[in-house]
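Read through the structures below before going on.
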Structure I
Amino acid sequence: MELALLGGTGDIGEALALRFGRDTDVVLTIGSRTAEKAADAAEDYEAEIAAHGVERSISGVDNATAAADADVVVLAVPPYYVSDTLEAVAGELEDTIVVSPAVGMKGDDDGLHYSPPPQGSVAALAAENVPESVPVVGACTNLSAGRLSDLNEEFEMDTLVFGDDEEAKATVSELVERIDGIRALGAGPLANAAEVESLTPLLINVARNNDGIHNAGVRFL
């Protein structure tokens with residue numbers, strides 16, 4: 001399987017690159033608005049993974065090139081870049097599954113609050129900007145980038161997977177479960193995106209307001 005992380009130089013892109021790079025055998029490509037930035041990040045990720053005993057080859061190219069051959073494309077970009085990123089790669093998304101992990105949030109003195117785009121969720125925004133034949137699946141929205149990027153950290157966390165295409169959801173669930181310690185749980189169709197995405201600011205607020213809890217995740221029993 002070929003996996004492209006668009007915007008793969010940011011926090012969640014780095015976290016997923018390190019975990020997919022260490023724990024799986026997927027063909028991994030880092031995308032960015034500039035190929036040079038992506039190549040530098042890919043080199044850094046290779047070195048970090050090698051320091052943990054795994055030799056890995058990771059490519060770094062511009063976003064459109066990264067998407068061109070990918071079976072699964074992860075939009076590892078902030079919500080406000082989703083539309084522009086998809087517009088730049090739309091012609092390369094044939095036979096591709098698009099994964100949306102981003103969450104709209106805003107902060108004030110009380111904490112972080114869910115702040116979706118006008119479409120109702122970031123996943124819905126992504127679905128509005130892909131070709132009609134391209135399925136969008138929400139996943140990894142509630143995973144902590146801080147915990148994932150620390151390859152010394154062991155954990156057991158769930159991620160909720162939602163979307164309207166059952167085959168695409170099954171593919172994404174199988175993919176994310178290749179990461180050690182991650183279990184994928186179904187959360188229904190794309191219409192449930194807001195409920196899933198809003199879990200993220202809640203987890204961050206819990207971590208901020210309780211001593212000894214850092215980079216909170218969830219495990220459903």
Structure II
Amino acid sequence: MAQGVAITLGISVLGLYMRFTGTYERTFADRILRWWSRSLLKSPGVRVHVSNPHNTTVIPGTPCIIMSNHRSHYDIPLIFTSLPGSIRMLTKKELFKVPIWGRGLKAAEFLSIDRHDHAQAIKDLEYAKEQMKSGIVLWIAPEGTRSRTGALGEFKKGGFMVAIQTGATIIPVGIRDSEKILKPGTWDFCLNQDVHITIGRPFDASTYTLETRDRLMEDVRRSIQELAQ
């Protein structure tokens with residue numbers, strides 16, 4: 001755990017330094033984030049098994065949103081090591097208040113959403129759309145929080161509205177057994193765990209409308225449910 005905290009603190013400081021000195025480059029940040037992810041997974045001996053039966057990938061220049069279930073903090077490095085592209089998480093604003101780490105998240109182009117202020121949430125989603133246009137691949141956990149039981153929770157609608165409005169490709173991802181590394185609500189680490197990532201067939205959100213948003217949510221939910229089993 002101490003090693004993971006040190007690594008996270010280190011890349012946060014590096015991100016802040018690059019922003020302060022005007023030397024930030026997104027492609028370099030991508031490499032650092034993947035190095036950080038591999039380091040966090042290596043420390044507890046996590047064995048990652050990625051299945052991609054449809055050869056789904058991120059297509060450069062195409063708006064893309066990765067959506068997955070969410071069972072553990074370790075889902076973050078798992079996603080970064082399983083798919084290509086300039087992936088950045090859309091997450092709750094509270095994480096950005098964490099000293100140093102929160103500032104590092106912002107420096108590295110991670111995106112926040114205010115779940116308690118509807119007007120601000122709309123502004124946050126508009127900014128997310130602008131970032132997607134610049135090449136950012138959004139990762140959204142549509143449940144909004146980690147599952148305490150492993151069961152898939154209720155989906156939030158915001159990410160699906162962004163997907164439809166930008167005509168994005170949604171890549172569904174199922175994560176299995178990440179909660180065995182670190183159970184939600186505890187600091188009980190279990191070493192040498194096998195985790196399975198299954199990447200599903202993509203959805204073209206441009207074939208849906210805001211009026212059929214609920215159908216898109218249900219289609220993606222059904223896919224993630226199957227992938228995470």
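Just so you know, all these numbers are worked out from the coordinates, no wet-lab data involved. Fair warning: this is a prediction, and the values are worked out from it, not measured in the lab. Cβ atoms are built from the backbone, for glycine too; each structure is taken alone.
Here are the numbers:
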| item | result |
| --- | --- |
| Origin of the value 18, where relative contact order in percent (Cα under 8 Å, 6 or more apart) was derived from one of I, II | I |
| Comparison of I, II by percent of Cα pairs over 15 Å apart, for residues 58-129 alone - largest value held by | II |
| Structures I, II, by mean count of other Cβ atoms within 10 Å over residues 106-113: label with the highest value | II |
| Top of I, II by distance in nm of label points 7 Å out along Cα→Cβ at positions 42 and 154, largest first | II |
| Source structure (of I, II) for helix-only ellipticity at 222 nm (-39500 (n - 2.57) for each DSSP H run of 4 or more, over all residues; to 500), computed value -10500 | I |
